[in-house]
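Structures follow.
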Structure I
Amino acid sequence: MYDIKVLEEDSKSDIAFEVEAETIEELFEGAATATMNVMVDLNSVKEEKEWLIELNSSNLEMLLFDFLSELVFLKDTEEAIFKKFKITIEEKDSEYILKAKILGEYINRESHYLLTDVKAVTLFHFTVKQLENGNWYCYVLLDL
């Protein structure tokens, strides 16, 4: 389970959020959910279609950045929104490998209540770290 906190006071043309989770996979799932929740009322999204994403990076921070950026890219190019995320991350040969199964649907302006459009994930104060209590934490700022 993950805990998401939207930080509206951090910016006027951007929106920031924090996620804390017990595992790195839950952290990525929470960050993906928060990113989508900025754009659409997730209660209006059905789990009709499946997308598969595989990414790798030498560090977890850039892996999360690339993953969230890929979600924004898919939203823009395929006009899709996502509701459920199942993520695995493994480390192999000094690389982190992410495999994600994503459920969602194509945007339907009649049935989806769109809130705002995320243009990009930014690197401004972008953070991924493991806390002293063993949980994982991230801070993300989205450009609207």
Structure II
Amino acid sequence: MIIAIDFDGTLVSQERDYDDVTSPLLMLPGALAALRAFKQADHTVLVYSARANRALRLDPMLDPLVRSGHRKAAEAQRWARSKPLAEARYRHMVEFCTQKLKGLVDAVDDGGQGKPMADLFIDDRAVCYGPLSWAQIAQEYGEPE
């Protein structure tokens, strides 16, 4: 099974300033154990995030709402000023996944696909607001199919 997991607020805490790309990211309780269970059960794990948003990192015209005129493109100077932060936030996530989650994450979304193709999506609503905890999710999906 392909399991797509949102990064901020699901795997790592969002209790940080938006522009903080230097402080260590902190895993949410139970997330690491769940990732280990998923890999032991031979699932494919994809991490995705708004951090991979190519309209923020590369070109605002990649946003379909900007292209259709329903959202105004940020003025060029403002977008250009925010672009390095968007890229730094994305790199922060990629480095965390490659260094701290080595062998537990099969791929990190780069925003090129659009919505990731997966069998199961786990996001902060499921983990933080829903009836499930990481321990329950690991128990449910941590066994081979």
Structure III
Amino acid sequence: MTATTTIADFIARNGLLLTATRAKSNPALTNDGWQADHWECRITDAGHNKPAMVIPFSCGTGRRVNGVAQPPTLADVLGCLASDSASVENSQSFDDWCADFGYDTDSRKAERTYNACKGQAAALRTLLGDTEYETLLWNVERL
């Protein structure tokens, strides 16, 4: 069995940095009435040796402090990316993924969500490399 590590240790070991910039919307979300603050998040390694990963990210309004939106932390973003990536890694196909999450396989929204998760997983693997990607998904304690 491989030892687990904390998300903070993982971030430090990999020299990861986050820049979060407010955005007007999240193109990955549909207008379902959820009130959220939207961000464009850029994850890089400190040495800028690997391509940056840029993704939209949204946080519910419960994260606001005195009415002011608070940017997500790198741990927040990596935790979500790891969960989404693990969901597609655990599925053999779109149909399996739909069955795992209760989506209709005939849903275009489900297909867009699945494809977004697959695309983010590929970008995350490129940023981290195979070994660290697998470590993040399966051996890092997340929030």
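Worth pointing out:
- With helix-only ellipticity at 222 nm (-39500 (n - 2.57) for each DSSP H run of 4 or more, over all residues; to 500) derived as -14000, matching label from I, II, III: III
- Here distance in nm of label points 7 Å out along Cα→Cβ at positions 28 and 76 was derived from just one of the structures I, II, III, and that gives 4.1; the source is II.
- Looking across I, II, III, the calculation of relative contact order in percent (Cα under 8 Å, 6 or more apart) that yields 43 traces back to II.
Only the coordinates and a few stated rules stand behind these numbers; no lab work does. The model shown is predicted, which means the values in this text are computed figures rather than measured ones. Cβ atoms are built from the backbone, for glycine too; each structure is taken alone.
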